[in-house]
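Just so you know, all these numbers are worked out from the coordinates, no wet-lab data involved. The shown structure was predicted, so the numbers you read here are calculated from the model rather than taken from an experiment. Cβ atoms are built from the backbone, for glycine too; each structure is taken alone.
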Structure I
Amino acid sequence: MIAQRRNVPRGLSLLVALSMVFFAVTASAQNAAQFIKVGNNAYNSGKYAEAVAAYISAIQTEPLTATKAYLNVARAYNQLGQYAESAQYYAWFGELSPDSSDLQKANAELKRVKKKIKAGDPTNILTPTQESAIKSLEAAMKSGPFLDSHGGGAYGAYDIILKTGYATPKLAAMKVALAAGLQKEALALVKPELGQPTASLDTDGWALIRERMAKVKELDPAGVDANATEGVEALAEGWTEYAKGNYADAKKLFEHAISLKPQLLAAQWGRALTMIYDFNVELDEMLAFIDEVEALYKADGSLIETHFVVLRAIALQNAGKKREAAKLLNALSSAP
């Protein structure tokens, strides 16, 4: 049966189609294979525009490995009479799958599609909206931020690109660069500020750090330092729990962050603070750990002796050694 050809939805209509397909796939299984399955069902039912949207989602999810989606979307575009788009996706399929058993048949289909393209027809399949969004992404990745409190920045531009239906092999490099940028930005933000033992972030600030790490995992976890991602995420969760007064939970999270990324000074400081509230920790163990953390800050060039003196004094006072604690604090107050 030859289905009636119609144009694939553009602009807002394409966004609606993509959204429908996205939510047709359960949140726990949003991968390329699932999107391809949805697309195949739509294609076999003659719903070619819906098939295109599903295959586009598959490519956006796995730009280099969802090769079958490139071939299938090329065929769906052909059914819709959008021959330039069809030809381009056939070409990308050939580039990504040079050894595929489907390649010979795909090349034959491509030749037939090219014959349907009329002289003077536009060959650039990118829409003005997509071109503008790509420029915005490139600019944001150069200047930052990669993610702001409003969901903007480089990630916001990338999200807009996806919503336009942009799906090409170049998305893979975009994902890698964006994930690396988000992680680098987060690591810079959690680094203690000059003269301070930890980062100057409030609860919302730490929540945004966690969101950055979630985006990194979503984009390309294999392309970045996994320990840094998990460590920063645990660090942010630790300070969130600390702000709530959940010191035992915060201590465990700081310890987890340290096990993954010992260089996270804010996690080292957090663990030292939470140890003070853990009365099961012996004084000698606590003071020894404070010495270790102080050495790390000194090695990093961020030594802030005053804070560590106060920390030792609190530990001594909690252990019932009030005179020794007072002696430390008096020496601090009389220092030039």
Structure II
Amino acid sequence: MPALVLIAGPESIGDLLGEMASAVVSSGYRATVTHQPILEQAPDVLRDVEALISVVTPVGEDELAALPNARAVISPIIGYDWIDVEAATARGVLVANGEASENFESMAEATIMLMLVSLYDLRSAENQLREMRPRPRGPMSARMVKGKTIGIIGYGNISRAIIRRLAGWDARIVVSTRAPDKSSQGVAFVGLDQLLEESDVVIMMTSLTPESKNLLDAERLRKLKPGCIFINTARGELVDEAELCRQIQEGRISRAALDVFSEEPLGPDNPLRDLSNTILTDHIVGHTREMYEAIPRIAATNVNDVMDGTVPSRTRNAEVIARWASRWGSRAKTPG
């Protein structure tokens, strides 16, 4: 009987989950889609699952314990912070995420868009026209990219795509990362505090891990260059949201663009909603048609690799590979 793949995710992306299921079935496997928590599935179904595809559905120790035959947990997108990588590693289960160029390139384009909209104060300009107010006189609020220092926290695929796209804009680009690439051209690698103190635009673009949670706490946020623009399209939990809101209200941060929040969806009473100098989007700013078209392909590719006994190229717990290969590498299962 063909291997069973369980695909879990919210009902709001039901069409996408269905397309992933179709891609998996076309590869010769069985697929079951659920919008419910993993543990609400029938025990006999969970025992048969050999690969789990999860989009923001939590996968922790209890869920993994109920999946005794799972070879891998796969996130078909860049994010995977809802998967307990440590627990998976302890059980010899691979964790892999998506690597579609359409995913990180869409996020890079969207982040640059938010930077430009914020620099040029587009929201104020549009509101002035819609509210039929006179054209403003005096000092202009719009600012160019040219001559600015753009600080990027993190140096993954999205950050690198942003840097490539900003080449030729005559901006100084500084990056804070634990693993600087000394061969990279046109980038200065600096410490986090220096980046915060010098950057006209600060872009959060690092992964959420136990170590990076609340990376920008109140003390660090107070080191931001006065009047800077702050953009977060990574994860809300990276930042002390209350202090961030306070600094926007007080004008230390002149404008902000946020696609992610400490709690999602953003609550109706969250004070960020009242800030006129802040652009808010519902964790969808980089979700393009092209990205969604690529996700089923990436999901099926990862499943095929796992079932063939091949380690996916975007495995996030490399320390488990030897143990995994000894169990599954010689037991590759051909699609039924």
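Here relative contact order in percent (Cα under 8 Å, 6 or more apart) is compared for structures I, II. The highest value is that of II.
Quick check: 3.9 is what I get for distance in nm of label points 7 Å out along Cα→Cβ at positions 185 and 305, calculated from one of I, II. Which structure matches? Clearly, the read-out refers to I. Here helix-only ellipticity at 222 nm (-39500 (n - 2.57) for each DSSP H run of 4 or more, over all residues; to 500) has been calculated and equals -9500, so which of I, II was it run on? Here the read-out was taken from II.
Among candidates I, II, the computation of distance in nm of label points 7 Å out along Cα→Cβ at positions 121 and 137 that gave 2.6 used structure I.
When Kirkwood radius over Cα pairs in Å is worked out for each of I, II, structure I gives the greatest result.
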